[in-house]
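Below are structures written as structure tokens.
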Structure P
Amino acid sequence: MTRLQIAIDRIKFSRDYSLRLIDRVPQSEWFQMPSPSVTHVAWQVGHLAIAEYRLALERIRGERLEDVSLISQAFLKQFGKDSVPQSDSAKYPSPSDIRGVLDRVHSQSLHELAQLLESEWDKPPHKPHPLFKTKIDGLFWCAHHEMLHTGQIGLLRRLLGHSPMW
């Protein structure tokens, strides 16, 4: 098994685990912010979408004009690293729209990564990142980053009164 296939498998595993938790939070609870009010499920899901776009597409092959069909600039800004989750659901796309972006980005990422040439793996990403120096390491970080936020979703589920899941 190649390093690329291992990275893709880890990205798939992380997403499958995330979805197990996400799909068991009613969409009516996605914008609830348990005390202390720090984040909510909707922001976490949106952030996972933008992170996978940035790590598995943009940093691997650069931005493309057609990316707007996957994820808008407004979405990237709303769920980006410097954004602050707001409890007002009217300020956000609907949970189903957020989930749609998550699914589209993931599908496109898996499609493009399956075609990534080995000669690209150890090249620097299109945009630098403080935690990795190569494209392949960025893909491993993509999986790790998702699990970090999945832990936050798991905690949110518990704070919303749901039982723990494995």
Structure Q
Amino acid sequence: MLTSDLSPRVATVLTNLVFARMYTLRLVDSIPVAEWFRVPPAGVSHVAWQVGHLAMAEYRLVLERVRGARPEDAKLISPEFVATFGRSSVPDADASKYPSPAEIRSVFERVHSRVLADLPNVDDDVLHEPPFTPHPLCKTKIECLHWCTHHEMLHAGQIGLLRRQLGYSPQW
């Protein structure tokens, strides 16, 4: 489906989600998976947590809150994955406490693909409604969608900082 076939609000969100993901992937793809669990000196996070957190957040902000959770979502992202990378989780440098980088990346990609497939089917008329589950910042579904794009860029910035702290040159 072309974005021109969608409501302007949904088309804008889709465009922004795709842009944010493209930017995030440029950063993530430039960091070897062997470095994903490395916490830089005086750091508080690592790449694996950032990528897992983005997958969890995109699921919760778009699929759970805007279109509503579905039983088949467990094939996209498990409740354990959501808990491991949730808002109150604390990144740990011990890789044994996490899924492998390949599994984290797989969930990251599966959730995003489902969002891109399902979001065009969201009726513009429901975007002013409250989300299916409450959010502390977002009072409507459209606010959840906009926050999802901003949230991804916020964490892309953190991934960019981690890259620099791991010794890599800036990437534009």
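Each reported figure results from applying straightforward, stated rules to the coordinates on display, with no laboratory input. Predicted model only: the values in this text are computed from it and were never measured. Cβ atoms are built from the backbone, for glycine too; each structure is taken alone.
Of the structures labelled P, Q, which one yields 12.8 when mean count of other Cβ atoms within 10 Å over residues 77-84 is computed from its coordinates? If you can, show how the numbers build up before the last one.
On the way: P: 12.8; Q: 15.5.
The read-out comes from structure P.
If distance in nm of label points 7 Å out along Cα→Cβ at positions 13 and 109 comes out at 2.5 when worked out from the coordinates, which of P, Q was used? Each step should come with its number before you reach the end.
Details: P: 1.6; Q: 2.5.
Comparing all candidates, it corresponds to Q.
Match the computed value 17.9 of mean count of other Cβ atoms within 10 Å over residues 21-28 to one of the structures P, Q, and report its label.
Values: P: 15.1; Q: 17.9.
Going through each structure in turn, the value belongs to Q.
Work out which structure the value 1.5 belongs to, where distance in nm of label points 7 Å out along Cα→Cβ at positions 69 and 93 was derived from one of P, Q.
Corresponding structure: P.
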